Structure 1
């Protein structure tokens with residue numbers, strides 16, 4: 001998906017939308033932005049979304065260990081075959 005379109009269709013605060021726009025403009029002017037601190041408005045948004053996701057997650061579901069082991073064996077066998 002086109003990220004600016006996604007942002008424009010999301011319910012984001014003006015502060016978050018402006019910070020995203022600023023970073024996209026900076027990215028467009030340079031090859032890579034590099035590493036650095038996450039801007040506070042974006043950090044706060046990410047933390048809030050993760051808390052929301054965690055609170056809505058049904059933790060009563062448990063994986064069957066045998067099924068997990070079977071899936072792991074299949075995955076690694078497939079990986080080795082390549």
Structure 2
């Protein structure tokens with residue numbers, strides 16, 4: 001197999017992987033859009049929510065909650081502090 005054939009094969013595999021990842025992303029996104037409190041979101045934010053609760057109750061002096069924009073960090077903190 002020549003280098004050119006190998007590169008073509010790798011490119012085809014990459015395209016398949018990207019297509020599959022895009023399909024899974026769209027599937028998860030539609031699930032989130034349908035149900036705002038999915039298990040996935042709850043599992044993802046379980047531990048950070050516990051830290052926020054510790055700060056709110058005075059058991060901890062602070063908690064640094066960082067990440068990319070639009071992931072729901074502010075929403076998670078506000079929803080906990082309302083309770």
For this session: Identify the structure, out of 1, 2, from whose coordinates Rg/Rh (Cα atoms, Kirkwood Rh) was calculated to give 1.26.
Result: 2
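For which of the structures 1, 2 does the calculation of helix-only ellipticity at 222 nm (-39500 (n - 2.57) for each DSSP H run of 4 or more, over all residues; to 500) return -22000? Can you show the working numbers first?
Details: 1: -22000; 2: -25500.
Of the structures listed, the value fits 1.
Coordinate-derived values only; no laboratory data. Just so we're clear, the structure is a prediction, and the values are computed from it rather than from any experiment.
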